[in-house]
Structure P
Amino acid sequence: MKSLSKWGALLVAVMLAAMPVLAQEAKKTTPPKPVASPSGAVLEAWNDIGRKLIAIAEDLPEDKYDYKPNPDARTFVAQLLHVCGSMYFFTDEAVGKKARYGDDPKRDELKTKEQIVGFVKKSVEDGAELIKTKGDAGMAGSVVLGNQTYRLSDLAYGLIEHSGEHYGQLVVYYRINGLVPPESRPKK
C-alpha cells in the first residue's frame, strides 16, 4: 500500500511539474499579437478610453446626469462634455484649426441624454479617424501650442490620460450613487 501511495504522489508531482511546459506548448500554437505601429498604439489607447466613456454615458440614468458630489464640482454631464472638449482640442489643433470649444463645452444644444451620448461618440470617432488618417508619419509631426512644441502623438497621449482621469471621477460619481459602472461589472 505504501508503494502505491509513493507512486501516486510521484505521478501527481510529475503532472504538476509538466503543467507549465504543456501550457508553454499550447501558447506556441497561437502566435502572439504583433506589436502595434506607433499610431496604432495611440489609436488603441484612444479607442479604449473612448469605449469606456461611451459605455458610462449610455449607462448612467438620465436623472443622474446633473448629479455632482458638492457645489464646487462639475456635474456628471459637465465632466463628459469637458472630456469631449479636450478630445476636440486634440483633433482641431492636429489639423491646424483653433480649438472649437473652450475648457467646458456648453449644454445649449445638448439637452437630452441621446444628444450627449451622440456628442461623446462623435468626439471619440473624430479623434480615431484623425489618428488613422495621420498614420505614423503624421502622428510623429508636431504642433505648436502657445510657446511649446508638442509631438502630435504626445499631445494625443496627454489627452488620453486626461480623459482617463475624468473617467475615474465619473466612476466615483457612479459609486456615490450606489451604482456599479459598466467596466466594473462581471463579464458575461
Structure Q
Amino acid sequence: MNTQVSIANSKGFTLLELLVTVSITAILLAVGVPSYVTFIDNNRVTSQANDLIYGFNMARSEAIKRGAEVRLVSVTGSDWSGGWNLVADTNNDSDFADAADILMQWEALNGDGSLAIAATNSPTDTYVAFSSRGSLSPSNASFILTLEPGDCDAIDSRIIALQPSGRSAVSHGDCGE
C-alpha cells in the first residue's frame, strides 16, 4: 500500500494563497464600503427631496381638482423634518385641522438630516397653500426649502424652490447655504 499523498492530487488552498486572497478582499472592501455608504446616503437625500416635490405636485393637483385651497402642512411646525401632511377642508368648516381633512401623510425624514423652510410674502412657514388655480396662496408668496443630509461633507444639500405659479424645482447646493 502506498500511503504517500501525491501533491498533484491534493485539493484545497495553501496558507499563503488563503492569506493573499483575504488581503485582497480586505483592500477591496476598505475602498468600496465608504463609497457604497455615500451612494446610499445620496440616494436617501434624493428620495426625500423627490417626496417633497411629489407632495407639492399632489397639493397643486388636488387644489385644481377640488376648486378649493389645499395645503401641505408641516407636522412639527416650522421644522419640516418631522414629516408633512396634504390637507384639504373636506368638511367645509373653514379649518384644516380635522383628521378627515388629511388626504396624504409623509413620515419624518430618515437619517439625521434636516429640512428648513424660508418663506417670502407668506403669513407662515408651517404650511404651503395652493389656490384653486394651482398657484401659491397668497399669489406673491414663494418658498425655498433646504434639505441638508446628516453627512454634509460627502453629500450635497438639496434646495427646493417653489415659485408663485406653484411650480417647484430642485437643485444641489452646499451645506450651510
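All of the numbers you see were taken from the coordinates with simple rules; none came from a lab. Quick caveat, the model's predicted, so the values are computed rather than measured.
When relative contact order in percent (Cα under 8 Å, 6 or more apart) is calculated for each of the structures P, Q, which structure yields the highest value? Let's see the in-between values first.
Details: P: 28; Q: 19.
For this comparison of relative contact order in percent (Cα under 8 Å, 6 or more apart), the top structure is P.
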From the coordinates of one of P, Q, helix-only ellipticity at 222 nm (-39500 (n - 2.57) for each DSSP H run of 4 or more, over all residues; to 500) came out at -11000; that one is structure Q
The value 83, 45, 28 for Cα extents along the principal axes in Å, derived from one of P, Q, belongs to structure P
Taking mean projected area of the Cα convex hull in nm², for residues 90-145 alone for each of P, Q, the highest value is that of structure Q
